[in-house]
Structure formats: structure tokens, C-alpha cells
Structure I
Amino acid sequence: MTASLRQWLTLFLLAAVWGSSFILIKRGLYAPDGSVLFSPLQVGALRISIAGLFLLPIALRKTKLLKFGKIRFFLLAGLCGNALPAFLFATAQSKIPSSLAGMLNATVPLFSLLMAYFVFRVKIKNGQWFGMFLGLAAAFGLLFLGESVRGKSFDPIYPALVLVATFLYAVNLNIVKHYLSDQSAVAITSVALMLVMPIGVVVLGFTDFTQKMETMPGAWGALGAIALLAILGTALALILFNRLVQETNTLFASSVTYLIPVVAVIWGLFDGETVSVLQVGCIAAMLVGVLLINRE
């Protein structure tokens, strides 16, 4: 299968949106001066609550889909593709840079390939294996170069939370491809978010969210960043992503995560960071990896 121009454009659009999501998470957690705004639990809860509420009118018209024995797959898609990663990424980014989270997100295709091969017995060509590992190596090379320059170290538990989230993303896209491919992307996304939205609402209710909104400086700006993240980066982007999974395959769709670090570097440039020749080389290697994965 050869991807069409529209599918490639969708891939790059998703990379731009999701590559920007990490800075939006950071703006929900911290003010530009470094002061704490919302907690990781609040950021995660707000993200799935707002995204679910945004698509709720559509989801309510699709509830009949839950009567055909597929509710468990919609629920798994909501948990693995939305709810759990939302909390995991927010918790991780309370201790690690947003660029690091974006770079570690490039492990999704590897997990996806391993699941497709070992669980669903999908045949993988040698060139695709090489493309996977080339892209993954380039992503970690970009990570190593960035952190070696800054000279920072982090508790490994927080980067590990990102890896757990990327594994869940891989589970989700395989569920969509193999068990929900007969449903529209809008239906999958809206119903899955509707099922997990109560988790966000309940979690938020047990926090001091209301008090912070009334008294904390910068709270409305942080809420705006999270709302943008929820509507663009979760609700609308997931519709595009689920459609891409259905139209192509899990390898092509998950390769968006190789492009996300590119966006992270661009954000870094706007934020006054410098980019070395080696970092540009890593970005080029990621693009080569994407092309190898999707060769016929």
C-alpha cells in the first residue's frame, strides 16, 4: 500500500499539532516564570474532560454503537488512547522538559510494530524493521544531544512514565485497526472520549481546581492552553489519526511520532534554543526512517 498525498499531509499536520502539545502541557503546569499552576492530575483531568465535552453532542448520537458488543473496544480505546496517557504525560512533564517528552514519544512505532508482529501476526519487511530502528535511534540520538548540552539528569521514573504512555498509544492504534475499523473515525473518537470523560470530571472534583480558578494568577491562561490542547490535540487530532489508521496501517500512522521531535526543535528555536548540525542530522535520519517504513 502506497500512501496518498492527502494521507502524507494528514501525517505532517498531526505531527505539527501533537508536537506542539507538549509545550501546551507545560503551560498548563507552569507559568512562564516557573511558578506552579495546575497539578498533573488537574491537567490530565481537564484534558479528557474538555475533549469529551467538546465531542459529546456527536457521541450521544452514536450510542447505538455500544449495543453491538464493542463497548469494551471503545472503552479500551478511550483508556489507552486518551485517559491514561493524559495523566502519564502530565505527571512526567512535571519533572522533565517538554522536548524530552516529545522525543520519547517516538517509541510508539516500535511498540506498534512489536504488537502487530507478535500479537496480530502482521508481516513486516526487512526494510520496515530497519526504518523503525533507524527512526528510533535518531530520536534517542536527538534526546542525548539535547540533554548532554544542558547537562541535566532526571529521575528515570518520569521518562519511564512516557514510555508506558507510548506503549498504551500502540495498544490503542492496534485496537482501532483490528477491532474498530468498521466504524467512522468520528464515532471512534467521540464515543471513546465519552466513556472516559467521567474519569476526568470525578478526578477534577476531588482537587482544588475551583479555588485555583478563583484565586490563582495565571489560572485562566493555563486553562486556555489546556483547552486548546484538548480540542485540537485530543479531540480533533484523534479523529484525523483514527481515520489515518483505518485508511493506511498502524506503521504508517504511528510514524507521526518520528516527526514530533522535529516540531519540538522548532519550538526550541522560537524559545531561543540553538540547534547543532548533529541534531539536524538526527532529524533527517528520522525522515528517512519514516520513508523506509512506508515503502511498498
Structure II
Amino acid sequence: MSVLNQIGLDELLRRALAEDLGQGDITTAATVAPEQAGRARIIVKEPEMVLAGGFLLLPLFELAGAEPRIKSLAVEGARLRAGDTLGEIEGKLAALLIGERTALNFIQLLSGIATLTRQFVAAVEGTRARIVDTRKTHPGLRALEKYAVRIGGGHNHRFGLDSGVLIKENHIAAAGSVTAALKRARAAAPHTFRIEIECESLAQVKEALGAGADAILLDNMTLDDVRKARAMAGEKILLEVSGGVSLETVGAIAATGVDIISAGALTHSARAVDISMRIEQA
């Protein structure tokens, strides 16, 4: 959780609650006594899901003023099915209702990412390929979404622009060539950084290898060209594939012998899982 602590998690939850609460919950104020106690059960309605984000329940309901007590909570990464109880919380009923939507929104999103990631990981089982996310995350939620990828069994690519060297097509265009871009990056980057470059053709792969690239990202290449690139690079150069990656294609991509398969879909296209919260008076 160290990375999550660095993003100011409390402030993120405060903003999310404030967005929903506005000047106050008019309906709850009219129907629920302020000190009335109650119990909330979060129920899975999804045929199958992987839980991510359950740890947010306690701090979120604390911020809502529920004085929550977690009676039960499934472990992160647990496989849950329709009808399972994800978690059970006791506390002030009005505040449980105030925090309900925000809590469910976070867990539905993060669990959706973890569930989709687990499916991708299962699809490449038995190969050398790792499933990796991208920077295609929702603004402000990157740390949480990349956490959910890890819970699903995937791995993280760069957290931000400062956490690795990845020369892309626009950098190559600005530098003038693959060789020039690699030369400039090698001169500027710390010696501890791997230098990776994106290639869109086998000709670029050949040039990148000649210029000393440590890793090559094969962008939107055919399976046949990916296999040829693997043969050209040998086993010492890390090969990553991006573009055209889906649950339907990822197994065939992994079978080419690449090391990394990055998929923006893990975070930008994951479907939120279906869960609901039911309140009982104490």
C-alpha cells in the first residue's frame, strides 16, 4: 500500500465524498435519525469477480462519519460469486447511506480492472509473457488502478513519465531517426534505466538493435512480424507487444515468445462489476 499512501488517499476519498454529498444528503436527513445505528452488507451480483479496493471501506466510511466497525471483509484478490457477501459494516446508519455510492463506485471500478486482468493473465498461462498495464488510466486514479492490475495478477508498466525511458514514434520523429533518438536517450538517461524504443516495422527493429536498444516495443505488428522480430532480437533483448491486444488475441501474441504484452484495455475499458449494498437497522 506504500504507493497508495503517497497519492494522498484520504484527500482523494474526501473529494469523492464531497462530489456526491454537495451541501448535504437531503433524503437521508429527512428519513434517518442522526444517531440511528445500522448494518450494511455489500452483496456480489456478478457471476464471478475478483475483489480489489475493499480496504477503502473503512477509511471512506470513517470520513463519512459512520464510526464504522468492519464485521467481515473478503480478502483482496478473492474470487467472489453472485450472492456472496463482500463485506459487512456496522455504524451510524445515516453516514453509511451517505458513503454508499462513493464506496461502491471505487470497489466496482477497481474490481472490474482486477477481474479483467485476471482473465488476461489466465489467457497467457504457460507462456513467458507478462500482462502489463499502460498509462491509459483515469486522471487522478492511476495509483489505485495500477494497484488493481497487480491484484488481478498483472504487472505495472511505467507509473509516470519519470519512471522509465520509452522512446515512441513522436520522439523518433522529433529526433530524426531511431538511431538518433536512442543516442540522445543513452546520453541523458541514468545508467540504471533500461532504454526501450517503439518500432512499427522490422526495418526499425533492425535499426534499433544496431543502435543498442535494451528493449523494443512492437507496435501494432502482425503475428508473423512479431515472430520475425523475436528471431532477430534473440533472447537477450526484451520484446514488448502493444496494440491490437484483446482477450481474443492475447494468447496468440503470447505464443510468439514475447516477454511483455501491454494492454490499455485493462484500465480504460474494464467493465465495472455489479455489487449492491443493503441496510439493516441495528
Inset, instruction - Work out the source of -23500 here, i.e. which of I, II gives that when helix-only ellipticity at 222 nm (-39500 (n - 2.57) for each DSSP H run of 4 or more, over all residues; to 500) is computed. - result: I
Inset, instruction - Identify the structure, out of I, II, from whose coordinates distance in nm of label points 7 Å out along Cα→Cβ at positions 24 and 208 was calculated to give 2.7. - result: I
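Quick check for you: by Rg/Rh (Cα atoms, Kirkwood Rh), which of I, II is greatest? Before the final figure, lay out each step's value.
Working: I: 0.96; II: 1.09.
Comparing I, II by Rg/Rh (Cα atoms, Kirkwood Rh), the maximum is at II.
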Legend entry - Highest-scoring label, criterion being relative contact order in percent (Cα under 8 Å, 6 or more apart), among I, II: I
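To which of I, II does the computed value 29, 25, 11 (semi-axes √(5λ) of the Cα gyration tensor in Å, for residues 16-135 alone) belong? Please list the in-between numbers first.
Values: I: 29, 25, 11; II: 33, 15, 11.
It was calculated from structure I.
Taken together, the values in this text are just the output of simple stated rules run on the coordinates, not laboratory data. Every value quoted in this text rests on a predicted model; they were computed, and no experiment measured them. Cβ atoms are built from the backbone, for glycine too; each structure is taken alone.
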